[in-house]
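Only the coordinates and a few stated rules stand behind these numbers; no lab work does. Since this is a predicted model, take the numbers as computed values, not measurements. Cβ atoms are built from the backbone, for glycine too; each structure is taken alone.
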Structure 1
Amino acid sequence: MEELPDSEFVASITLDVMRCLDHSGFFEKLDDLLCPKDDSHIPESCSGDCKLSESILRVSGFEESDFADVFDVLRAKGGFCDCEILYNASESNRLKSKYWQARARGIDPHTRPPG
């Protein structure tokens with residue numbers, strides 16, 4: 001059985017972890033993968049896990065020993081997979097914006113347009 005993180009500890013490191021993620025460009029890099037700026041890049045799909053996020057952390061120089069703390073903070077903010085990290089733990093990004101634009105137009109944001 002997996003041990004639950006200490007909520008007081010997670011709360012105590014949240015601001016600093018989020019600051020480190022912001023400074024590394026983590027959220028922008030994840031947004032670039034899931035919702036590229038232009039149509040010349042095919043968006044990655046969220047697989048219901050954090051594999052894209054893990055690869056970004058590695059490339060950004062985070063130690064693997066820091067991953068548990070980072071993901072505890074992201075989960076505390078509602079980020080249980082790559083897309084949820086952007087939807088729930090990031091203030092603003094293209095993925096979230098496109099979602100709400102589609103909803104406002106009455107389009108199911110979880111389906112791709114034809115063609």
Structure 2
Amino acid sequence: MAVVSIGTVDALIESGRRLVSVGGLEVGVFHMRGNFYAWKNICPHQGGPVCQGRTFNLVEEVVDAARCSHGRTYNEEKLNIVCPWHGAEFDIETGRGAGGSSWSLQPVKIFVESGEVMIDV
């Protein structure tokens with residue numbers, strides 16, 4: 001394993017993403033609300049480049065106490081990434097698949113040291 005700097009904290013913009021390649025492994029790094037998340041760029045569905053997909057806020061059904069639907073809304077606290085190959089969705093913070101999927105992204109250890117964002121691959 002190797003610990004690699006991928007840039008300074010200030011260089012990775014808030015709500016941004018960076019794809020890095022280390023020793024043939026592609027890693028997607030996301031910066032959200034002051035936290036960093038890193039995932040292998042491999043979708044568990046069929047190996048697609050998941051970290052290159054679009055990001056959007058989680059869509060939630062608005063349901064009242066009688067279980068009647070009143071449309072949909074966007075959850076401003078939850079951001080998902082969608083694999084560009086087949087639309088599999090994943091929570092950027094946890095890596096868990098959306099909609100009860102048993103799929104999860106493969107995490108890469110990420111930390112900040114002396115103002116540098118480091119990954120351990």
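Here distance in nm of label points 7 Å out along Cα→Cβ at positions 38 and 86 has been calculated and equals 1.8, so which of 1, 2 was it run on?
Details: 1: 1.8; 2: 2.8.
Considering all the candidates, the number was obtained from 1.
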Checklist outcome for this item: Candidates 1, 2; Rg and Dmax of the Cα atoms in Å computed = 15.9, 54; producing structure is 2
Checklist outcome for this item: With distance in nm of label points 7 Å out along Cα→Cβ at positions 46 and 102 computed for every candidate in 1, 2, 2.0 is reproduced by structure 2
Checklist entry - When helix-only ellipticity at 222 nm (-39500 (n - 2.57) for each DSSP H run of 4 or more, over all residues; to 500) is calculated, the result is -15000; to which of the structures 1, 2 does this value belong? => result 1
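If FRET efficiency 1/(1 + (r/R0)^6) of positions 6 and 70 (r between Cβ atoms, R0 = 30 Å, to 0.05) is calculated from each of 1, 2, which structure is the one that comes out at 1.00? Walk me through the numbers before you get to the answer.
Numbers: 1: 1.00; 2: 0.10.
Clearly, the read-out refers to 1.
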Next on the checklist: Can you rank 1, 2 by FRET efficiency 1/(1 + (r/R0)^6) of positions 62 and 78 (r between Cβ atoms, R0 = 25 Å, to 0.05) and just name the one with the largest value?
Outcome noted: 2
